[in-house]
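Nothing in this text is a laboratory measurement; each read-out follows from the coordinates by a stated rule. Owing to the predicted nature of the structure, the values given are computational and were not obtained by experimental measurement. Cβ atoms are built from the backbone, for glycine too; each structure is taken alone.
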Structure I
Amino acid sequence: MDYRGRVAIVTGASSGIGRQVALDLAARGTALVLSARRRELLEQVAADCVARGVRVEAVVGDVAERAFVEEMAARAVERLGRLDIVVNNAGVSKHKQLYHLTAEEVDYVLRVNFLAAAFLTLAALPAMLRRGEGWIVNVSSLAGKLPPPRETVYAASKFALTGFTEGLWLDLAGSGIHATVVHVGPIDTEIWHKTDEPTAYQGRKLPPSAVSAAILGAIERRRHEVWVPGALRLAWWFRLLAPGLFRWGASRFDPVPADVIAAARERARITA
């Protein structure tokens, strides 16, 4: 795989996994269109990539807006001449009791974590079809295979992203365009500081470089599915072979407090 002269879009590039992927692609000679909401952080990442000798277009905005997502694909072709790789990495967490969720939160999580990737994929397809090749990488989550407690909506958005990618495997067959889904476990990023409610997980977290290495490896080997870390696949097999036991264990890992249910029931009575 020769990355030199190619063009990639990386969403959510201001920090964490997106930042690392951008830097690693730039180091290999790939021109970039980078997006994020935080201008100062994104511009610093863009400058670090330019220092590696590549052209960079940094666009500030929210991938929840369809027009913004489609503009990224157009900018890659208009400013950089082509589009070879799309890394749909942008995402938001939603670790919150179901009883506390609002319809607006459900809508936003689905737009950022799933619809943005779907819209960007559709916008990128024409440029890739013209060249007869391309790579679409969707950064999903273990939650897209195994829903954790308190993450029902987040899991739904990642299940959708995973299912979308699996559909792409079939629909893109023969086009020269390859799709990969990356199931990410606990990674040491700032997402852990943005949860609505405290998380029960206190275990090891891998660095973003582990995910970036997996993404580049998947591109180079045209792999369809990657787990980071790979041992997470065992949890998926456990879920398939013993679904009842899995639900029992998962519900006890971070159980719903009785007072939360009682408060929700009381609110339901008041609003009846």
Structure II
Amino acid sequence: MIKSNEWKEYENRLAGVISKECFKKINYPRPNKEIIDKLKSIEDPTPTISDILDELGINGTIPVSVIKPAISGKVLVGPALTIKYVPERIVPKQAILESKSGKLGDKDAYVVSKPGDVIVFDNGGRETISTIGGLSVRYALKAGIAGCIVDGGLRDVSEIRRLGFSAWSRGITPISGKLRVKTIEVNGEVTCGGVLINPGDLVVADDNGICIIPYEKVDEVIELTIKAVENEKKLVIALEEGYNMDKMKDIIPPEKW
């Protein structure tokens, strides 16, 4: 349960679109910046990380065929801040007739974020309904958000590309999520592309897909990833120097290529 004194630095900035009861936690541990910078320096990090997650028996990879980048060539690395949406009970027309208000909690979630966070939106895979758009992205950029992963739809995609914001989504749509879905929880467990994600887990995304590294496994996964990348570089050099199979076998066994 969030203590009342934890809210002090945020209360004057909250939009009040959702209640405080929607927040499961505000403060939680995040991977350190040194680890994040190391991963950002790796070209195409997710294939190697995916192999490491497989070796450790962790379900943590989402292929790009499921959730795609709005801008190719981006590498996104940062701790997860999670938001869960569910469908509204009534349709938008009836909600307007009853003067109902939208309950998209992204603006309030950004307030409690830390610079460099990656917002993970669990919108149940509803790719035809927008989860975020241009205004939300501008707010996120002001808050220092590194990017977002959306298991749902994205809109205002030209504006998002112009702003250079790192966003991955299941689909692109003009249809607003306002009055169609609502926030029920911030910083609780969510699923995205079939992968369980907790706040503070490390998100790594590139043109191949997305990897989610559980917070408690970050150090181990990063150590193994860096070692694997270094061995691959040695293997490439061995190939370029004349295809010496005996030498290459000593670097990485062929059955692991």
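Between structures I, II, the greatest calculated value of distance in nm of label points 7 Å out along Cα→Cβ at positions 197 and 229 is seen in I. Assign the value -15500, calculated as helix-only ellipticity at 222 nm (-39500 (n - 2.57) for each DSSP H run of 4 or more, over all residues; to 500), to the correct structure from I, II. Only structure I yields this read-out.
With mean count of other Cβ atoms within 10 Å over residues 21-28 computed over the structures I, II, the top value is the one for I, the highest of the group.
Out of I, II, which structure matches 19.3, 63 when Rg and Dmax of the Cα atoms in Å is calculated? Structure I accounts for this read-out.
For distance in nm of label points 7 Å out along Cα→Cβ at positions 5 and 29, the calculated result is 2.2, so let me know which of I, II that is. It traces back to II. A value of 28 was computed for relative contact order in percent (Cα under 8 Å, 6 or more apart); which of I, II is the source structure? Checking each candidate, the match is II.
Looking across I, II, the calculation of mean count of other Cβ atoms within 10 Å over residues 85-92 that yields 26.8 traces back to I. Among the shown structures I, II, from which was the value 0.60 of FRET efficiency 1/(1 + (r/R0)^6) of positions 37 and 221 (r between Cβ atoms, R0 = 35 Å, to 0.05) calculated? Source structure: I.
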